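There are structures below to look over.
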Structure 1
Amino acid sequence: MSRILITGSSGFIGKALARESAKNTDHEPICLSRSPTEVPGATEIRGDFSEPTELRKLDPYEGIDVLVHLAAVIGGCPEEDGLRVNVAGTHHLLRYLIDRGCRKFVLASSIAAVGMQSVKFRPLQLPMPDEHPCLDRDGYGFSKYMMEEVTRYLSRQNEDLDFINLRLASIAPNDRELSPAEPGPVPLWGMGRISVMFLSDTVRCLLAAVEAPYKPGVRILNAVGGQSCTAVPVPELMRSWYGSEADEWDLSHYEQPGRERDPVYDISRIREELGFAPQMPILGD
């Protein structure tokens, strides 16, 4: 049985993951959150992962096999909060668990790590690769990128550690009807606006990472839905948003039959590494 520590377990994604994990007889979920989790079959610990003294509440729970780190301050946060919680806080958490023998870590990074929140953002290529560099201007994406860098740093110290950083999409409830993006001015969070994944696929993705064979090193993997949430083909939307600047990108991928609305984040590697592919349709029939 795998003992799985889930942070942020009272949140939208965390609670769904805790429920699903508690159903699996091979999993023993331990939930760490500032608010109640209240999931039958899961151990609940009230605490703040970003406060080193609060981590001592985990002392009685030896032998944690896997961390799923979902807790964070989210988009729109002040820069200082992002760095304090998402970077320094995550470093404290990882160091605590490494010192107690944990060797596998699944972290919720974000597609915002590339910096797509700003209308000034321009991707270096499309689809964006898993390790597209950070071009962030507002602090949140930078904090997620720096969290990934913390895992690289710790991996250099200990080559036996397995880190999976999932650059998660915007996550929607399964019953939400999405509104495809129309041509017009580029919006704030533009690439995030059209990169969505439903909750059930997100939980499947996290569990695939948890259950993936142990593989030392650092992986950064895009995790978005199987289509861009756009009313028009991706090249048409990009030219509407960015004008002649879109001519600098090779958009031939989207000019292949059946690929006109493929994701703007490349998701081929997550299938290869974790065997995960999103199942919920983004655009419907």
Structure 2
Amino acid sequence: MTSTSNGINKKITIVTHNGHFHADEIFAVATLLLILGEKDDVAVVRTRDMEIIESGDYVVDVGGIYDESKNYFDHHQIGGSGIRSNTIPYASFGLVWKKYGEKLSGSSEVAQKIDQILIQWIDATDNGIQIIETKIPGIYPYDIGLFFNSFTPNWNDSESDTDDIFMQLVSLAKTILIKEISKRKNLLEVRSIVKEIYNNTGDKRLIVFDRFYPSQEILSEYPEPLFTVSPRDYGDWEIKAVRSDKHSFKNRKDLPLSWASKTGEELEKVTGVSGSMFCHKGRFIATAKTKEAILKMAEIALNQ
């Protein structure tokens, strides 16, 4: 907690600009609030008044200064505030995360992963850098920036409640960050489990699990796996195709064409396996009533 010269306590202030908001400063403020914790003595102030900005304890996306030692996190000044090795420049979210991400997530690996999957996209967009090209003219991803932008007042609406909307989105951003940190920590834990099962598997084309693990992203890093087998919550079993890479919908090997869209007795007839239940038309997943049945289906899929 900061204090005035006469010893009277005052609120810790996080200052950012007022007016139109973006994912950049929304997430930057959310990160700082998570670092500071749930305290009544923390205030978020949206302004362009330089006197207020200069008195802020944390200044985000405004003020024209980047100095992490003073907790000033702007990137609009001439020369910017630095770029990553992959040429994506930092915006305020990235600058705040660079200083506090590891502390907040408890792991440098988790912090780096979140920077890769979430922050760099937001930083690039805020700096006017296009990351992807659309394959279909006029069709673009509905990303987090567009989602937040949908909450801004229309041109003919009053902006009197913009600060309240901003704080609602900051609360949502905090939830997203908490979930992503938890998810990435969990994936670090499961990585060692999946790797051990992979190492102990003889025919690595088929990886059999005794319970569900989020393994697709991990197994895509190894060259051999074609399918996984695991139990489902419903008491039955599934076989899933491993994708060519974690960003692709292309299977390394499709399930047999004759299985596509078949269910029940029709699928049993095609596979010759009693207990066959369902195969998706995309041929990336099929189900069976028992482990024995799904392993028979897996053997067929591997050898066709």
Structure 3
Amino acid sequence: MLVSTVQLMDAEGAAPVVAIDIGGTKIESAVFAGQGMLLGRHRGRTEGADADELFATLCGIVDATLSDHRAANGADPAAIGVGCGGPMAPAGVTVSPLNIPVWREFPLRARLQDRYGLPCAVDNDAKALALGEGRFGAARGERNYVAMVVSTGVGGGLVVDGDMLDGASGNAGHIGHVVVVPDGRRCACGSRGCLEAEASGTAIAAITDRPPADADSATRRRTGTLVGRAVASLVVACDLRLACVGGSVALGYGADFFEAANAALARVATIGYARGARIVPVGLGADGPLVGAACVALRHLVL
């Protein structure tokens, strides 16, 4: 497990909250403190033979974070905020992450509340990232943007006119299931050619038969091109000016990815009001998912 303390921007006096990020390959937790610190950061692999075993893995990571916090502060945080892969039921009552097959309609929020006796809020991890980027990162001051995670899977969160869009079931902005290659690879959602099926870390490994981090320049540029193509659809449909993109694939591929993504965006989104839209790296870097998870609690709970 990784343990670290990272200085961040001030959280405007918000009460400390446990922040949890649950992805297809790793789980992280930390306490996001009111003075703008990530404290007691711990990480582990997303492992478990069944739903309960994976939940036990999660609790081991959170327990370590809480132990650090109690030792330093002598008290528990005020709440828990979770960013988790989707889809999920409204308000995150149950989660069914496509990249975590052992969790189907898993009552994550209630299980965490019962375990720790703290109020808990759960939302899609990419929506969480969008909240964090809007409050502390590359989208600070922006009223219309999308934030994306391109990692093991692909997700997104939409902010329009200053408001996070939830949608009927809470899954609005799930850009990973925009089709970018008609009749392309079969996606875990059941469709073909989704961005997640073509440009996620899982897809890249399957296509290239090598770890995503070992991808050549052509693969990195193809991934960026497909992300730019998907972003163009949202830019035109929702009248956006900015896309903030994070995740291990996007950030790891660097200039190859972002140059190709912006070129595709400019090539596809040609209607007048969409011209000049940009795709940029997230401002919070690798800390974005945890900061976003904390923002889920700050958004949904009275602290």
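Every number in this text was worked out from the coordinates using simple rules, so none of it is lab data. These numbers come from a predicted model, not from an experiment. Cβ atoms are built from the backbone, for glycine too; each structure is taken alone.
Distance in nm of label points 7 Å out along Cα→Cβ at positions 209 and 273 computed as 1.8: which structure among 1, 2, 3? The correct label is 2.
Matching task: 0.40 is the computed value of FRET efficiency 1/(1 + (r/R0)^6) of positions 65 and 233 (r between Cβ atoms, R0 = 41 Å, to 0.05). Pick the structure from 1, 2, 3. Considering all the candidates, the number was obtained from 1.
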